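Structures incoming, each one as structure tokens.
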Structure P
Amino acid sequence: MADLSPFAGSRYTGISRQGPSTELAALVAPPYDVIDDDQRASLEAGDEHNAVRLILPQDLEAEGDRYERAARTFAAWEAEGVLARDAEPRLYAYRMEFTDPHGVRRHTRGVIGALTLPEAGDDDVLPHERTLPKAKSDRLALLRAMRVNVDPIWGLSLGSGLTALVEGAAPLAACVDSEGVSHEIAAIDDPERIAAIRQAIGSAPLVLADGHHRFETALNYRNELRDAGEEVGGADAIMTFVVELVDDELCIEPIHRLIEMPGATDIRERLADAFELRDAGANTPEGVAALERAMRDEHGLGVVDGRGLALAIPRADVRATALAGEHPAVAATDAALIEALVVPRLADTTWQYRHDARDVAALVDKGASTAAILCSPVSVATTRAAAIDRVRMPQKTTFFWPKPRTGMVFRSLD
């Protein structure tokens, strides 16, 4: 069964527990894979101890390897008292409060602990999506050098009762990020509550929502140590944020596709045999919002190109044939529709992925990308149905938002 253990985390010192801290806000960072060069420079300039220096260390040749520099930086911050390790292992309640894209106030509540890595053949920790091929050497090199989990992956529990068990924990620190999301971390020290949380999580499979590649990197590192005959120790687990897989605790956004095509390609012509394409007007923020509503109502995709906006409704017979072999929960997703009907018609295309429809449309309008495909979000019910049947969603189906901030707590493997 999935096993989430307490650990003694390292945290920034001198942070007030009385309400959101502007000091902490300057120290924490978004997940490493959403930070561009400009944002990294801004985070570094904002505070010399910002966590971005650990997750995305710069390669300054005069000072040696960047991964070793991250390790030296972490050790120095602990030695200088910038970071301090908690005296005893504990679980950490984590809460995010935010306004969703529809203007509704929401929250996500869960717990951070050390998830024991499964052995080959175990199926208590399940991938949520099929993953794109991606080099894992960068995160593996950082893990080897630092021996620290710098940020949590995200797991969804199919068990019940977890949310109530993490409420009322003793606050440790809080901050508000640049998107207005409130982040709070709190201590869970009571042995009975810890045991109850572990039992709730262990009662059902755990589904990976975010961090598939970091999870695979952790497995590779553990196995690497075993093969070398070295002590595995803390490398047998990975820091994980676990949330109950229920509507009240999750905000799932779609992932849109930016497309770069040869200059003379007309995306609407390429898709015409499989979709009914209806013009949806000019590429404006208001037009994009109206197109997203039409996509949900008509079960279609959105198209953004040099002509403006269009609604692409799949032809029923073509869709049924293309998705006949898929699980119903998978077949219901726009990502599956794109894999089956769009990708084969755009074989000479390069793809990028973003989760904000207006930003995607603006990039096409500026000429930074040839075209885009907009998707509708996947429901929690569909996500749960796939998880229960142990079926993987297509790649880039879901964007769980908001993300925990890197730097609220670190987990050393030593």
Structure Q
Amino acid sequence: MEPLDEILETTNDLLELPAEPMRLVMGPSHPAMHGTIRMVLDLKGEEILDVDVQPGYLHRGFEKSCERGTWQQVFPYTDRLNYVSPILNNIGYALAVEKLCEIEVPIRGQYYRVVLGELARIADHLVSNGAASMEVGAFTPLLWLLKAREWVFDVLEAETGARVTHSFGRIGGMAMPPTPNFKENVRAILPKVLETVQEVEDLLVPNRIFMDRTQGVGGISKERALQYGLTGPCLRAAGVPYDVRKDNPYLVYDRFEFEVPIGEDGDAWDRFSVRLEEIRQSARIIEQALEQMPDSGPVSVDDPRVMLPEKNEVYTTIEATIAHFKLVMEGFKPPPGEVYSFTEAGNGELGFYIISDGSGTPYRVRVRPPCFYNLHACREMLIGGNIADIIPTFGTINMIGGECDR
């Protein structure tokens, strides 16, 4: 039998033998990929040496689809960019066209947009944090947060007629005015939503497993986050207090008092906790907006060149029938020109660069989707970590495929 030292020496020699990294493919059909994303991993054991993040499997085709219909017919397409908070997409696109046409929406309509948009932001963060919790084994918070999202959806359905893809925005305002019980319905759900958020936080913060899976995982520095063009909760989690609603106010956001939550390490925990706090800040904005919002008045401009006439007028007068026909068949015609407009969507800065040639059909609609830029930094967040770190990192980035594969 060989002496012990010879056995150890032979074993050490075997351990130092050169080995090729193992290549592993995750997605595009993978439950943790939040849609059709493919990751090609180079691994040394469990350690990630390199990762190639490949979007492009959804084929949404938003930008090219916008060149086929009228300006108003773009709204259903915007719903399908970030399909978790589509109202914010409706509002962002409408503001871009209104900027080109120098249209100012009535003050009641601006408040209405703010309340609906902040409700959509709350729903977005609820889904993001619920899914991120579930993917690291905390299934109960997902059920609680989705329950809260359903309360938000009840209000949005009462206002728009649809729970998910609303298509409720219009150039010059909104499709319909608020329902008679709008303010009461919103005020009824906010305390319940905030109570649920607090329950989830109380459940997860003391949980050693959840904190170990998220703290120090998928981090990015403030400097690198800015270089990658990150915005929204991903940028604020790295310690940059940039929020379009604060830094470049639109609608009536300059009339509200609210804080911009920030993190320190830019890791999965910071992204998770920033979204929790942003839900509370959105509730603050909604409460102030409901208090300041006029109880009467128009929500859309009174311009027959832009807005469709009332249905009863279409059915009873020839003038309204003609106006309706021309707007539907030929489309509203903005002046020739180009413009860029940006808003704070659920995952960051959502921008629309539009070009008009004076016709009823957009010449070009280019979208700056926040998810695409946030996803771009995913590689740097993952290299050096373990396979298991992909799940909380990718989950808290909250990539939405409709924005990436636009």
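One of P, Q was used to calculate mean count of other Cβ atoms within 10 Å over residues 263-270, giving 13.5; which?
Traced to structure P.
Of structures P, Q, which gives 5, 19, 25, 22, 15, 11, 4, 0 when P(r) over Cα pairs in 5 Å bins from 0, in percent, for residues 287-334 alone is computed from the coordinates?
It must be structure P, since only it matches.
Name the one structure among P, Q that helix-only ellipticity at 222 nm (-39500 (n - 2.57) for each DSSP H run of 4 or more, over all residues; to 500) of -15000 was derived from.
The structure behind it is Q.
Given a value of 2.4 for distance in nm of label points 7 Å out along Cα→Cβ at positions 31 and 391, calculated from one of P, Q, which structure does it belong to?
P
Looking at structures P, Q, which one was distance in nm of label points 7 Å out along Cα→Cβ at positions 87 and 343 calculated from, given that it came out as 5.4?
P
Given a computed value of 0.00 for FRET efficiency 1/(1 + (r/R0)^6) of positions 111 and 279 (r between Cβ atoms, R0 = 25 Å, to 0.05), which structure among P, Q does it belong to?
Of the structures listed, the value fits P.
Comparing distance in nm of label points 7 Å out along Cα→Cβ at positions 95 and 327 across structures P, Q, which is largest? Let's see the in-between values first.
Details: P: 3.3; Q: 2.3.
Result for distance in nm of label points 7 Å out along Cα→Cβ at positions 95 and 327 over P, Q: largest is P.
A short reminder: the numbers here are calculations on the coordinates, not readings from a lab. Predicted model only: the values in this text are computed from it and were never measured. Cβ atoms are built from the backbone, for glycine too; each structure is taken alone.
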